[in-house]
Structure 1
Amino acid sequence: MKPSNIPLTMNLLVKHFNYKERTTLNRMRKKPNSFKILISCLLSLRARDENTEKVSKKLFKVATTPEQIVKIPTRKLEKLIYSSGHYKKKARTLKYVSNELIKKFNSKVPQTKEELLSIKGIGPKTANIVLAFAFGKTVIPVDVHVHVIANRLGWAKAKKPEDTEKQLEKNLPKKYWKELNAILVLFGKEICITISPKCSICPVEKYCEKIDINKSR
């Protein structure tokens, strides 16, 4: 059974956040470059959005193709992306993914989820972000904000983001799929915070099932 609060909740959230500046990855949809979106997404893992934007711009001044990424000496690459955090692991991932694109996909970013997931280092969230933001596909990128909020609202009942994605695909009308990530990321950063949500100022509080919320403000 689909939750009945979805249309009301989504309409309120869209209205509440339509004036807000979107995240770095969401803004990249305006002039999509699939390789840049992929690389920025890989850099964004466990990083603040402002750091992702700063590091991405710094890196793209030096390299904008898989071949250029591969040619950067590892230590130089680590230095370029240092402020994104986990820079050694991310440098290895960027080089490996770029090599795979060169070897298997003629230096092009593939346009199917199966092909994207065949590259080690690309997970379901990254694959869906690339498909949605670079290629305009109707998919649901599920990051920590989408996962937590969807389960709080009662739109999903899942422990893993991958299962949340599957349940959202069943419960959420397709007209909301493309904007869901952008809206819930902003909602999660400002109000529906992971550890202690600000329920007292939440625009959709009366429609929320508040599942697993033990502490709120």
Structure 2
Amino acid sequence: MVFATTFHDSGYREFEGNPPINAAKGRPYAHREDVPNFEATELAAYCKNAEWVSSHDPYAGLIVSMHRTGLWHNRYNVFTEPAGRRRERSLEVQAAKKDLEAKQEKTKQELAAKIPGFENELAYNYRALQIYDLLSLYFCCDGYATENTFKEYKIAPVRVAYDSPETVELRIIPNGNGVRFDPYPFDVSPLPVSMRARVIKPTAGQSEEAGLETYQKAARQIINFQITR
């Protein structure tokens, strides 16, 4: 699961090294903005990445592949909070989803023959990766009420253990330069978390080439937060 979580989006390495620039805003396109002609890049990146992860660890590859197809299917409806983004998918996406899910079924059968309680474990771990993904998106883009302040957020239902059907609603509450989790799931509090970023001053109207040069010349920085009880 650590390997799957670490590399679930690693198919975008080349894309992220030279991100397309939103010239009107003078910066790279934000995560929730529609990038022109992005679908072909998305399909190639995820299919390639699922294969690469699978070559190292079939279980991790299955989880990563399910993550991708789940995003095309409202995370397979495992959450009531946050609300999913439902939209019509192209024929190319539908075909890729069908192909990936067929490969997933074959891998599931092979792993289920070797791992006791496989289906329950897989369901728990799939949901766990979705939680990690949502938390990453929260800290990187979705969790901001203003440029410098977080907003309250919920993830539900969250399973509490492999061997229990019990679920909780995880509340994320702004708390200075960080957040509080309720209920608190970690052994340590405060728990420091960080992300790597390039901080640039957007210059609206500059060319895409100039915007990309500004981005690539910006020094990488580590932005730190704390999660507390």
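At-a-glance table
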| item | result |
| --- | --- |
| Structure responsible for -13500, with helix-only ellipticity at 222 nm (-39500 (n - 2.57) for each DSSP H run of 4 or more, over all residues; to 500) calculated and labels 1, 2 on offer | 2 |
| Given 6.4 for mean projected area of the Cα convex hull in nm², for residues 99-170 alone, calculated: source structure among 1, 2 | 2 |
| Among 1, 2, which structure scores highest (criterion: Kirkwood radius over Cα pairs in Å) | 2 |
| Structures 1, 2, by mean projected area of the Cα convex hull in nm², for residues 67-138 alone: label with the highest value | 2 |
| Highest-scoring label, criterion being distance in nm of label points 7 Å out along Cα→Cβ at positions 3 and 203, among 1, 2 | 2 |
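Rule-based calculations on the coordinates, nothing more; no lab input. This structure is a prediction, so every number in the text was calculated from the model and none was measured. Cβ atoms are built from the backbone, for glycine too; each structure is taken alone.
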